[in-house]
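Below: a set of structures, written as structure tokens.
Taken together, the values in this text are just the output of simple stated rules run on the coordinates, not laboratory data. For clarity, every value in this text was computed on a predicted model and none was experimentally measured. Cβ atoms are built from the backbone, for glycine too; each structure is taken alone.
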Structure P
Amino acid sequence: MLDPAMRLFAFERRWAGAIARSLVPAGTLGGTTDGLDAGALLADDCVGAPWHSVLLLRMAIWMVWLAPLRRGRLFGGLDEPARVAVLERLLHGPYVVRSALLYFKLTSLSVLLGREPALARIGAYGLR
């Protein structure tokens, strides 16, 4: 059971959802993920995860959200091309930054694209 202190706060769920949607935008795989709440899915994924995994995910969320701060903005205040540019810059950053962001990316892709409609869309596991 996850320590309640390690659960994502409501604002972190919103932030995580916005970041995840920059990675998997609306219309991906024919819109199979459009109705999904990425932030809620990520928060649910944290419930059964070890504390250190949740800590890394949380670190990635904060890091991405605050990354454009030196330009006087937060991630949520950027348009989509600027959000993608921030993510690309971070993915080319120091090892620790890259690793945290890649973990977030992998988790986001897993919870959004690992659902049956998306898997069926690509013909995985013989689903139709």
Structure Q
Amino acid sequence: MTPHPIEEQWRARAAKLTAWGAAEAGRIWEIAADELAAFETERALEVLSVVAAADEAGVSPDTVRRALDEGRVEDAGTGGPSGVRRQDLPKLRKGRKSPPRLSTGDPDLVAKVSEAGGLRPAV
């Protein structure tokens, strides 16, 4: 899993602070980066129901079920209904040209940004 750009920025800041003699301040930034990394990992591994996965990916529940049946997406459901890990959502959209949509029919701009690699800090 690729580190979040902000995580990398915080780790670089921690290294600079430590090099400048502010080890305690550097450690705080390092802890924050560790917490962000843990959050990102936990979020990627979160198991969504077929309906929730379809909604977030901008596809129909039937598309999700087909992807599970065909083995394009691993069934992450544990002993119960089928489920899809959040990190596998892009596989559901592979080859689709239309942007992801919310259940309201509006474009899902958050998904669009995520597909493009997420937000990047201003340079």
Exercise. Assign the value -17000, calculated as helix-only ellipticity at 222 nm (-39500 (n - 2.57) for each DSSP H run of 4 or more, over all residues; to 500), to the correct structure from P, Q.
Key: Q
Quiz item: From which structure (P, Q) was distance in nm of label points 7 Å out along Cα→Cβ at positions 76 and 92 calculated, if the value obtained is 1.1?
Solution: Q
Quiz item: FRET efficiency 1/(1 + (r/R0)^6) of positions 36 and 108 (r between Cβ atoms, R0 = 25 Å, to 0.05) computed as 0.65: which structure among P, Q?
Solution: Q
Quiz item: When you work out mean count of other Cβ atoms within 10 Å over residues 12-19 for each of the structures P, Q, which one comes out largest?
Solution: P
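Given a value of 22 for relative contact order in percent (Cα under 8 Å, 6 or more apart), calculated from one of P, Q, which structure does it belong to?
Considering all the candidates, the number was obtained from Q.
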Quiz item: A value of 1.07 was derived for Cα Rg over 2.2 N^0.38 Å; which structure in P, Q was it taken from?
Solution: P
